[in-house]
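What follows is calculated from the coordinates using simple rules that are stated; it is not laboratory data. Quantities reported herein were computed from a predicted structural model and do not represent experimental measurements. Cβ atoms are built from the backbone, for glycine too; each structure is taken alone.
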Structure 1
Amino acid sequence: MNSVMIEAVDVGRSFGGTQALDGVSFRIGQGEVLCLLGHNGAGKSTLVSILATALLPTRGTARVAGYDVVREAGEVRRRIGLTGQFAAVDESLTGRDNLILVARLLGAGRQQARARAQELLTAFALTDAADRAAATYSGGMRRRLDLASSFVGHPRVLFLDEPTTGLDPVSRSGLWDQVRAAVTTGTTVLLTTQYLEEAEQLADRVIVLGHGKTIADGSVSELKAQLGVSTVRATLADPAATPRANEALRRAGLEPQSGEPAGTVGVPVPESTALAAVVRALDDVGVAITGITLSEPTLDDVYMALAEELSGSPGPTGAPVA
């Protein structure tokens, strides 16, 4: 592993009788992206607040960029960038002046601050509104300005708490590009997100939290592999042959899944070689197909399976995950 940039050891946090975090531990190396997933109330934002020194843990220890988040909070703050769930900008200042102010507070000279502000205004598509008061910005523009602020000081560690909530797809993609660029220079990123696609696009590692505990930890591919199945879907030339096709698959030891569109059969399979078994089973009973696909489980599938395991009942389709 690269040098450890974030380390949490048995971190816990309670609010009165409520245990928001309950013994979370992990380590992240330099230049890695860790994504935290979990339902609302799982403890994600609490953990980010502790690591960013905004909240004290009630148990355990954590270090960021080599510094203890409690005893050396000032050193931690000098090395991090943070975007919370809600945009925090000075609405009386222009977009440009917001970024210049942050740069100056971080020790940049006047020229350097102006140059960095212009660079980020361009990167976050705010140049046309750069010299307008932030109070006139739309919600999405304020969010982009807030995100730009977290990149000003080229932080060694970047915390992004649901960074793309409220952004349009183009702005979301632009942020992803900025995260990738920061990572190439060695920045370590910890993000929480409502968008599983975002985790698939960016994360080297995913931790799923539930009731303040870690319920899964691994790369996207490792978490997908935990489900152990892919799905073969065959489109039938004659939709009326669907019952005959399903019966042939069962005789071949396969179990068609319900809920497929008319004229389509879907079969969970443990490995890609089972695709040939599906084709043979249908061919043996004379069922012609016009197409066949093999799809791996998605991170959505992984999350919903974990949510079902955690709650003891299936999670609602489309339920928020942050």
Structure 2
Amino acid sequence: MSSRAEARTVVAAGGAVWRPTGDGGIETAVVHRPRYDDWSLPKGKLDPGEHSLTAAVREVAEETGLTAVAGRRSVTSRYRVPEGDKRVDYWLMRVTGGEFAPNEEVDELRWLSPGDAAALCTHDADRQVLADLARTDLPREPSLVLVRHGKAGSSDAWSGPDDVRPLTPAGEEQSRQLARVLPLFGPTTVATATPLRCRQTVTPLAEHLGLDVEELVEFGEPEFGGDPHRALETTLRLLEGPGVTVVCSQGGTIPTVLAALGVHGHGVPGLHPPAAKGSVWVLGGRPGGLSADYYRDLGPDPDAP
């Protein structure tokens, strides 16, 4: 076997699909796959050029017939398969509609409590995801998505006012990637700081959703520097909901706001959170019980076929 084959990573994605119950609890969907005669969470391999989150939502829909909005990123499982190393990324997903019908991949679906679902599941990896679903210390769904604007070239090479420096073609592609993936979180509001490059970054997303782009001047760097507490207060308000708000801001603002919320870079206390151009932070909850998922970019998964 060649070193290239030995190094291959097979990538898949899926979801812990849940819905609320009348008693304040939740139940989750587990599926039976006749090909393997096992009970598992819905999942499947990525298509060429696909992002893992897009694949996760697509596979849930294909296997279960259910539509869902993506929530907190969950466990990633890794194990060996004949083709090489396999990685499966999971998200928590709240059901929004649809109906199950038996198909070639799945012949039965059961709605169970997370504990009963874990007892039924065949594989330990699925039980780890279900344990994460059952957590009550973190929210299952986000309420705020912070986006750093896409690539806009060097400020030194731009002769006009910095506020009107536009996205480069690479930045425009990042804005299109955002418009393909961020709708999976079910945004209800799209907002931006004042610079043109910020507005351009989220305009394709807003157009896709049929929403206007609102302006939040406090997330611009000059305004933030003059009154950082205002941006933090707005952030705390948006974390309360209702709905999911997407805000496009800048590299000086986002890490400082996140650090004030208690988010650390790579989990290391004192290290500022990263905020690469075109990157996304998906947040839910409040300080002390905050979920914070960082997406370096929303382009195709590098291990996708």
Structure 3
Amino acid sequence: MWSNISAAPFLLTGFPSLEIFHPWICISFFVIYISILFSNGILLFLIREDHTLHEPMYYFLAILAATDLGVTLTTMPTVLGVLWLDHREISHEACFFQAYLIHSLSIVESGVLLVMAYDRFIAICAPLRYTSILTNVKVMKIGLAVILRGFILIVPIIIKLSGFPYCKSHVLSHAFCLHQDVIKLACADVTFNRLYPVALVSLTGFLDSMLILISYIIILKTVIGIASGKEQAKALNTCVSHIGCVLVFYVTVTGLTLIRFGKYVPHVVHVIMSYIYFLFPPFMNPIIYSIKTKQIRNVFNRFLSFHRV
């Protein structure tokens, strides 16, 4: 069919040996997909429409919600296509672009969690200077820098990926394209594409997580120095939502990384962990912020009351 096997489309894979259950799995994924779109969309709408949420903390939260939407919209259409319609073929260009978006948005999410930690650090450790440090212009510049960092740093490996010949099997191990899957199929020297991601993870994910940890150590020391127990609890309560999102993101990243290097872990476990990584944070983040952030709950209740009237 294909005179040049290197030009043949890639083939996406669902859950190996569980193909008979694909339609039922697809229903569960579709419900989660709609829930993610709805909850993050509502969060963005509330932040945009209510002036009481026009603060740095909620601007950063809006970027997080938009990033979660981006990750979900990038991955789930092909996942649902594979599981429900058995539509497995994906062109090289579409695959590379999907991989670019997935990996870029992952770096953006890590960066957003870091700047949200910075926001809490300023709010608790330098409250009197909060508004002068985190001005709207400064927030906009920080947000743009985080987004550009994610989308620029991934460019080199995607450019290299698009230039490789693919003469091996064209079957990928997931229902979406990941860089680490595609390079296994390349018939070329992929040393750069193996080493660059390691350096990238060290300079982004690992560094971001260490800076978040350091910021919270300083925050904790500052809170302990507050005389009133009530004020201590109030200060820490403003951090609970962010800490929850950080744990959700980095625990899933760590779990996926550890399983990837496991020699005897069944492939289906790798597949399941990859879906947890891409679906769990976008699903949980708006829930965590809605439950633990009083301002968001109040705005949501006011919005419902207004429309009931």
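If helix-only ellipticity at 222 nm (-39500 (n - 2.57) for each DSSP H run of 4 or more, over all residues; to 500) is computed to be -8000, which of 1, 2, 3 is the source? Attributed to the structure labelled 2.
A value of 19 was derived for percent of Cα pairs over 37 Å apart; which structure in 1, 2, 3 was it taken from?
Source structure: 2.
Of the structures labelled 1, 2, 3, one was used to calculate Cα extents along the principal axes in Å, for residues 150-197 alone, giving 29, 25, 16. Name it. Matching structure: 3. 1, 2, 3: which one has FRET efficiency 1/(1 + (r/R0)^6) of positions 102 and 206 (r between Cβ atoms, R0 = 30 Å, to 0.05), as calculated, at 0.95? Derived from the structure labelled 3. When distance in nm of label points 7 Å out along Cα→Cβ at positions 22 and 270 is computed across structures 1, 2, 3, the figure 5.5 traces back to 2.
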